[in-house]
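Engineer: Take a look at these structures.
Derivation of every value follows stated rules applied to the coordinates shown; laboratory data play no part. Quick caveat, the model's predicted, so the values are computed rather than measured. Cβ atoms are built from the backbone, for glycine too; each structure is taken alone.
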Structure P
Amino acid sequence: MNRRVVVTGASSGIGEATARRFAKHGWSVVAVARRADRLAVLAADTGVDTFVADITKQADVEALAAHLRALGPVHALVNNAGGAFGLASVEDSDAEDWMRMFEVNVVGTKRVTSALLPLLREGVVEGESASILMVTSIAAHVPYEGGSGYNAAKFAQHAMTAVLRLELAGEPIRVIEVAPGMVKTEEFALVRFGGDAAMADSVYDNVPDPLVADDIAETIVHSIELPPFVNIDLVTVKPVAQAAPHKMIRGELKVR
């Protein structure tokens with residue numbers, strides 16, 4: 001069976017790595033992101049189908065659904081688009097940053113899920129399951145100082161995921177959550193710190209073997225390719241050096 005997966009936020013980082021890995025595994029991939037130039041490079045490298053869309057805009061999401069309907073059945077959705085803006089306290093953080101984080105991490109994910117659920121249902125054949133996978137964060141489960149709006153948005157996304165799983169109970173549709181810890185990508189920290197490269201680099205300074213995007217992509221693809229009766233409710237993925245969002249070991253790991 002030709003399986004089709006939709007990956008949002010596919011122009012860089014975890015989303016791009018996930019689209020590439022699915023393509024290597026023989027899936028028909030529809031990579032979705034705002035940046036047409038980055039998607040064009042991904043398509044040239046892998047042959048995946050691409051669609052330019054901003055998931056915070058309803059018209060873009062509706063256009064994506066129409067595009068997918070013309071292509072044929074959808075078997076899996078990876079809601080990866082998201083992001084963090086700022087590291088300020090609840091008191092001092094900018095409410096506009098909170099609104100941006102909720103719009104992309106929570107409302108955007110809801111928009112895409114609602115629009116594509118009918119296509120996922122249509123793609124189910126006897127003995128198979130459709131899959132909806134949410135890429136959240138350990139920030140969705142453990143609060144930390146400086147987490148502020150990102151904690152709030154990711155906690156909300158985690159709650160939405162749990163509610164969706166309850167709502168879809170009885171249908172052959174799996175709802176999976178992958179919650180990464182520290183992942184060193186080219187843009188996440190840079191965006192969070194407003195383009196301050198020195199501050200972004202300091203996040204990973206002297207951390208032994210932080211995860212990279214492909215580590216999370218491997219987890220995502222594995223979770224979706226498990227037998228159709230297996231549902232990974234939640235998998236948390238952190239580097240060994242990270243015990244919690246607020247406890248990171250810097251320097252060599254040694255046996256005591």
Structure Q
Amino acid sequence: MNAKILIACHKACDVPLDEIYLPLQVGAYGKESIGFRRDDEGDNMSAFNPYYCELTGLYWAWKNLSCDYLGLVHYRRYFTVHDKKYRIDHGPLNSALSRPELNELLIHHKVLVPEKRHYYIETIWSHYSHTFSEEQLVETRKSLEAVSPEYLESFDVFMKGTSGYMFNMFIMPKDLADQYCAWLFPVLHELAGRVDISGMDDFQKRYIGRISERLFNVWLIQQVKTGVIREEEIGEVPYFYRGSVDWRRKITSFLNAKLFHKKYEKSF
């Protein structure tokens with residue numbers, strides 16, 4: 001089995017040495033090499049990375065990479081089957097999902113996703129509306145209506161829920177990933193033509209990458225609904241983050257967004 005898990009990187013960094021990983025410089029267009037494969041080779045949309053984030057790497061893989069299974073992770077966020085103690089004892093990069101561990105997971109599952117993020121007191125729609133922009137969700141729904149109206153019901157179901165798979169992380173058969181990309185990018189292209197970014201700062205302009213995290217869930221729901229994927233074929237896998245999260249600022253920002261309508265201004 002030829003599996004390739006893209007590691008979306010925008011700067012030089014240490015990466016797992018397992019052969020299943022392919023570190024990729026995303027947003028490489030016009031930038032110096034950091035020693036990894038670049039997403040501005042072949043058929044690409046690297047120049048749009050400031051808006052599409054890691055999706056420029058996914059687009060590159062869709063158009064240029066041949067493999068049996070395709071995955072996407074980040075240089076600071078990886079799938080793992082190990083607990084925190086193991087990661088401390090062995091180091092984070094040695095704790096990232098390995099080929100033997102991947103092979104074992106794929107015996108039981110067709111699609112691997114990160115453990116769900118739960119919002120509990122918020123729906124997906126209300127959380128995004130409070131922290132970013134409700135208008136973007138409205139325009140996303142209109143984009144779906146224009147490009148793939150059969151997905152509207154799945155969109156509404158997901159948006160009324162309180163949990164989802166985030167970070168654009170997954171591992172699945174390449175042909176299935178190709179089908180996902182063939183659906184996703186036309187929807188995002190439609191959305192890009194509907195949202196005015198002239199008054200946005202660099203953080204806000206990354207909205208397409210954020211919306212795509214939600215759309216991945218919509219796509220999965222639709223695949224289960226139509227019988228392409230059985231629900232039991234979707235396997236949730238733990239993940240870890242290399243670095244520290246400013247939880248105090250994150251919680252404060254969330255409360256300010258919910259109570260005082262103050263939008264997020266930067267990542268945590």
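Engineer: Which structure, out of P, Q, was mean count of other Cβ atoms within 10 Å over residues 25-32 derived from, given a value of 21.9?
Structural biologist: Working: P: 21.9; Q: 18.1.
It was calculated from structure P.
Engineer: For structures P, Q, which has the highest computed value of percent of Cα pairs over 28 Å apart, for residues 57-208 alone?
Structural biologist: Working: P: 28; Q: 31.
Largest value of percent of Cα pairs over 28 Å apart, for residues 57-208 alone: Q.
Engineer: Given 8.0 as the derived value for mean projected area of the Cα convex hull in nm², for residues 89-152 alone, which of the supplied structures P, Q does it correspond to? The partial results should precede the final answer.
Structural biologist: On the way: P: 5.3; Q: 8.0.
Traced to structure Q.
Engineer: Ok, one more. Quick one: relative contact order in percent (Cα under 8 Å, 6 or more apart) came out at 23 when computed from one of P, Q, so which one is it? Let's see the in-between values first.
Structural biologist: Details: P: 19; Q: 23.
Of the structures listed, the value fits Q.
Engineer: As an exercise: log10 I(q)/I(0) by the Debye sum over Cα atoms at q = 0.11, 0.12, 0.15 Å⁻¹, calculated from one structure in P, Q, equals -0.62, -0.75, -1.24. Which structure is it? All intermediate terms of the calculation are to be shown ahead of the outcome.
Structural biologist: Values: P: -0.57, -0.68, -1.07; Q: -0.62, -0.75, -1.24.
Of the options listed, only Q reproduces it.
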